[in-house]
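Just below sit the structures, each encoded as structure tokens.
Quick note: the coordinates plus some simple rules give every number you see, no bench work behind them. Since we're looking at a predicted model, the values are computed, not measured. Cβ atoms are built from the backbone, for glycine too; each structure is taken alone.
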Structure 1
Amino acid sequence: MATKKTKDIPKLKKSKIGFDDVVGHKQIKERLKGIIRIVKNPEILERFDTAIPKGLLIYGPVSVGKKMLAKAFTKEAGLSYLEISGSKLFELDYIKEVYEIASKHAPCMVILEDIDIKGIMQGAITNVSFSDIAKVLESTNEMVFTVATAESLDEIDPVLTSPQKLDFLLEVLELDKDARRFFIEKIMQKPHDTKIDVERIVRYIAGMSALELERVGRMAALSVVEQDKELITEEILIEQINIIKYGHKVEKKMVENLEKELKMTAYHEAAHAVLSVLLLPHIKIEQVTIAPRSKTLGFVSYNDEDQLSNVTKKDLYHDVCVLLSGRVANVKKIGSEQMDSGAQNDLSQASLQIYAAITTLGMDKELGYINLSAIGSLDNYFLEQQIEKRFLHWIHAAKHDTEKLVDAYWEKIETLALKLIEQEIVESDELSSIIGDTELSHKIPDSL
């Protein structure tokens, strides 16, 4: 009988890195600490009659630190772990053996690295067998906790994220400001021009991965030698960032425009947040950020549990004011001649809400209790002129009120905007301290 190669025998490991060794990702690490509290003290779930969670999925783009976070998680929990990665993820017998060893050494952890990996089976590209892994998780010792990593949640079969499998889902987005500064400071350890604006560079590299930033440092150093210069200059650094980020050199004017765009995004999101707190205080804000997310430059994150279900006329109107506040704040800061397309989605949403208030929700003072959705197909021109007149009245009234509110609370908007430029993310507690105990009693115009 053939004996198993030593290198194929699963081995228990101890992580040498903890959360302090992982740069950035403050919110993710706080969430992981909470999960560790549950893993180490499962008895706290007894009064909720809830089963002990068996796993966690950390997902996000390539090279943002998912594997480091997984290993740091095991160290902070004070537990050993076994690791399954690459082709071993396609070997069910090996996976079962790993979990048997983990069960014997429980409490213990298992790391499944990159479970959205693709393999070739019988000439066809295939996924890892999620259903088989789910069965293993279901049957294993409840004191064995699984930490899986993946690039995309969409690639993971829901069978693996159902209850009592990978219960917790944590998305790790692009490197945050602290993590990006870490990589730039590593580059600054090489011979460089002391006039380099580090904070400007940190802002400019938003959205880049750790591998890309390591390449920036290497290519900047090679560029200095290639050009027979002595130091890494800001021009060389930005040129290499642009080549890696965009595939070509970006003119200085474009860099300046990106800086301006970031600043305007900060004022835009700050206005949304401040007016939302004042006009819709019952909807809690979790965070405000200008860090790029997918194709969005910034956003205000609300608590889903507090979203409006049965909308009053007052709430709808105030929400329109919140939506318009981003454009109004930008115009106040740089003038109407410089307004850009950044408020397109806000204006679209505000227009839809006003149109709905008038035509389907029966909220308009002049047109009264009407709902045209049922008769629109019969007569496309019914009340067309009256609707247009009232629509424009609503939008102008909301614009006027929003301008007054932005002017009245400009100091708070500016304070928040500057804080966003400095640190990219402002959490709910810090937002509350900026706005203070301010309460606003704002009536909607009688003409509506």
Structure 2
Amino acid sequence: MNSSIRVVLVNPPSNCVNDDRVEPPLGLLYIAANLREKDYRDVSICDISGARSELEIKERMGNVPSADVYGVSCFCTNYQYAKELIKHIKSVNRASYVVIGGPNPSGTPKFTLANSGADTVVVGEGEDIFKDCIDSFVNGSGLVGIQHGVGRTDIDSYAFPARDLVDLTTYSRELMGNQVISLLSSRGCKHHCVHCNSVVMGGGNKTVRYRSPDNVIDEIKTMRDSFAYYRFNDDHFTGSPNLEDLLTRMKDLDITFRIFARIEDLNEKNSRLLKEAGCVHVSVGLESLYPANLKIISKKSQVGHEDNVRIARSNGLVVRSSFMVGLPFDTDETVEQSFTRAAQLGVDEFAVYPLIPYPGTSIAKFPERFGYTIVQEDFTDYVQIGKDGRTSFALRHKNFSPEDVKRWLILATEILKSGGAKHMSESKVAR
């Protein structure tokens, strides 16, 4: 029993968006559950999200509980607060042991180790390596530096997230006006798109892994008496080899949910099964309708499947699509043609982002291979849709400038709206 070791897992705020308290930090809840399963009983979550001013953020940081070990979750836009938090922790408790992990440290481990003030940087999935780090602290060896987490092949073996450690009513994500519970049925994505940081979080195991239908159903049953609305955060929910079995069995749960899918998966059979299981909202990343762009960002497999939007909608699913501008083969002509065609597909909702070089992605590591120069190195500004709709134009291409990308974003938005689609911020279904 490790009852004498106190562990606090901290989720720093992200003050660049209108609302950063949309859902609990699922990664930290998984880590907490694993620690408790391994007899570390004094584990708590300190979620600082939701602070709306710098003063409130500083106050909440000052109220972070005292602990022997801290685990800090970090992505691009909250890195500066994570760094300030670690500085504060070390100033009041120099003997504490601080581990930082998450997408941004996984994409920039050497920088994070040198710059953040943390004792240890975890790359990849954190459940088992964080437990190893705490074990080392307890026995006096103290793992420091960069540590690589290797995700389990059998992800059914992970304990269900410790949702009891947070107040679920304080989060704002909704589906059809009802509070949503987020969960995962898989980890990773087999497609490895050059702009996506899913590969970064794969750590030592970049192969997608799916939970069994039994395991997913069992988790939902633990919550079904209190919650009926769910959001699957999987990068590729519809990629499961057991999709039909899972959806058929979910019908008995009488739940309502939303997912992320690949457009090529939304055929007649899958769309019907999704609707029958309780799915009402599907997000897809069409990104571009220009085949050369899709090929270079590793999304060639979806070319020719755009009409699946209509199939999904005909089965009663609300379809949201994300798009990007500033892709390597964008020009005034291709952008106008591509988005005019996109407007005719009938998507219900959309979002348009500039291409952003998230740390650890191929675009960030090898920009020159794609014709880019990174002109905004400060990754803390890498937000897709921030306060008042602001975003980041961090790339200059050999054939166009950030100013061109800004112009294309406005044009694409206007074209999609003229076709009847609503921006995702106007959604009446999912927020």
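Taking -9000 as the value of helix-only ellipticity at 222 nm (-39500 (n - 2.57) for each DSSP H run of 4 or more, over all residues; to 500) derived from one of the structures shown (1, 2), identify that structure.
Source structure for this number: 2.
Taking distance in nm of label points 7 Å out along Cα→Cβ at positions 216 and 320 for each of 1, 2, which is largest?
Max of distance in nm of label points 7 Å out along Cα→Cβ at positions 216 and 320: 1.
Output the label of whichever structure in 1, 2 has the greatest value of mean count of other Cβ atoms within 10 Å over residues 184-191.
Of structures 1, 2, the maximum of mean count of other Cβ atoms within 10 Å over residues 184-191 occurs in 2.
If distance in nm of label points 7 Å out along Cα→Cβ at positions 112 and 360 comes out at 0.6 when worked out from the coordinates, which of 1, 2 was used?
Clearly, the read-out refers to 2.
One of 1, 2 was used to compute mean count of other Cβ atoms within 10 Å over residues 8-15, and the result was 13.6. Which label is that?
Matching structure: 1.
To test your reading of the models, identify which of 1, 2 gives -0.87, -1.24, -1.42 for log10 I(q)/I(0) by the Debye sum over Cα atoms at q = 0.11, 0.13, 0.14 Å⁻¹ when calculated.
Working: 1: -1.04, -1.19, -1.24; 2: -0.87, -1.24, -1.42.
This figure was derived from 2.
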